[in-house]
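The data blocks that follow each hold one structure.
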Structure I
Amino acid sequence: MPIPSRAALVEHLVRTRIAGNVATPRDNNLAHYRKLANGDRHYWLGLELGDRWTDEQDVLAVMAERCGVDDDPAHRVGQDTIDPELTVDALDRMAGRLRKAAADRDRVLFATGHPGALLDVHSRTAAALRAAGCDIVRIPGGLTADEGYVVQFADVAVFERGATLWHTHSPGPMNAVLDGLRALDQPLPGLVVADHGWAGRAAQRGIDTVGYADCNDPALFIGEAEGTLQVTVPLDDHVLDPRSYEPMTAYLLDAAGLL
C-alpha cells in the first residue's frame, strides 16, 4: 500500500465519505447528542460524565470543534459533516502515542465494537506494534458479557453472539477483559487502541486510550475534551467497503514510524 501524502489522504477521506459529507444524517447526530445530555448511559460509551454535559448545545459545540459537524443549532435535518483536516490532525496525534508505545515496548490491547469496518485497521496496527517490540495483549479465554462472548480475532478483542461478531457500544466487554486480566494476575495494558464502549471504559478505568469515533458518537470526543481519552479520531466508522480505510491506516503507521 503506497503511503498517501496528507493532501492525498484528505482527498481520499472525502471521496470515500470516511470524512467530508458523511452518510450519518444531521437529525441522527442531534438525537444522539440530546440522549447523551439527557443521561442515557448507552450514549456515554463507558465514560462517567456525571452532570457535566446536560446541555445539548454544549455537546454540539464540542462536536463542531473536534469532529467538524455543522455548529449551527438551527440546522436540524439533512447533511452533516466530518472535517477531514481534523481527522488527519487526530491521526497525527494518535501516531505520536503509537510511536511512544513502540519506543517503550508497551503492552497494548486492541478492541473494536465495529468488526465489520475497523477490524483490519486495528489488526494492522497491532501487527506493526508487535514488530516494533510491543506486547500485544492476549485476552483470557472464556470471557462473557452482555449475553455473549468476548473473543479475540487477529489480535483484536471483539464481541461474539450466536457465532457472529457483533456491533456493540457496550462497555461490558472491556470490563470483562480488564477484570479477567486482574483475576489471572496479569498486567493491565499500558495502552488501549479501540472504539465505542471498549475505548470509553478503558479510559474511564485509567488506562491510556486512543480511539476512533463517528459524528453520532459524541462521548469519546467529550472524553478527549475532558482529558480522559488521549486521542479520538473522527471518521465514519462503517463505510461500505472496509478496504477504504487502508490508506488511512498506512498514513497512521507511517506517521508513527512503524512502516
Structure II
Amino acid sequence: MRRKLFAAAMLAIVTATALSACGSDDPNVIKVGTEGTYSPFSYQGSDGKLTGYDIDVIEAVAEKLGKKIEFVQTPWDAIFAGLESKRFDLIANQVTINDERKVKYALSQPYTVSEGVIVTRTDNNAITTLADLNGKTCAEAVTTTWAKVATDAGAKVEGVEGFVQAIQLLKNGRVDAVVNDTLAVAEYTKKTGDTSVKVSGKVGKSSLQALAARKGDPLIDDANKALDQLRAEGKLAQISEKYFGTDVSK
C-alpha cells in the first residue's frame, strides 16, 4: 500500500513538473496584444488573417530582432490588464503616449503621429469644438486617451469596445459625438463611403503612438533599435504609404 502511495506521489510530481515545463515561453517568440478590430491599424483581412499598419510594423520589428510573432487578440479596455498579467509581452495597437502610461509602462519611441478629431452626425452643426462637448455624450473605449479628452471637455462617455461600434451608436442617435484618431476616421470614410457622419472639429493637438511593454522589460530597448533601423531604411515610411498614402511615422 505504501509503495502504491509513493508511486502515485512521484507520478504527480513528475506530471506537475512536465506541465510546468510545457507552459514555459519560447524565447524566440514575442507575444503581442492587439485588438484586431481597429482598421486600418489592426484588423481582420478578407482572408481572416490579422493585417494593418500596426501588424506590419511589429512584424518588421520582430524580423529585425530575429523573432517570431504570436498575436493575442484582446479588446482595448482589457489590453493593459493582459500585458500586466503577462498574457503577452508587448502591445501593438496605437498606444498613445501620455504621462500616466510613461509612469506605468515601458513605451517605445513613437512610430505614428496623428491628431484627434470630433465626429458628429452630418446634420449636427452644434458641435465643432471641444467646448461644445460639455454636457454631451460621446461613445469611446473607456480606457483610451480619446475618452479622457471627451471627459475633460465635460462630456459623458458611453463605453464601447471599438471605433465601429462607437460610430454605430452615433448614427443611431444614442450619442452626440465620437472623439478619435483622424487616421481611423479617414479610413472608415474611405472604406464605407458613409456620408451620415462627418469630422466636425479637431481636438487641437497631435498625439504620438508607441509600442508598450511592462516596466523594466529590455524588449522595449530592442524594439527601439529595430524602429531606428526601419526608419533609417525607409521601411516605416513604406508601411505608412501602404495604408495612408502618406508618411505618418515622422
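Coordinate-derived values only; no laboratory data. From a predicted model like this one, the values you see are computed outputs, not experimental measurements. Cβ atoms are built from the backbone, for glycine too; each structure is taken alone.
Overview of results
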quantity: Winner on mean count of other Cβ atoms within 10 Å over residues 80-87 once structures I, II are ranked, highest first; calculated: I
quantity: Relative contact order in percent (Cα under 8 Å, 6 or more apart) from the coordinates reads 25; which among I, II; calculated: II
quantity: Given -0.21, -0.65 for log10 I(q)/I(0) by the Debye sum over Cα atoms at q = 0.07, 0.12 Å⁻¹, calculated: source structure among I, II; calculated: I
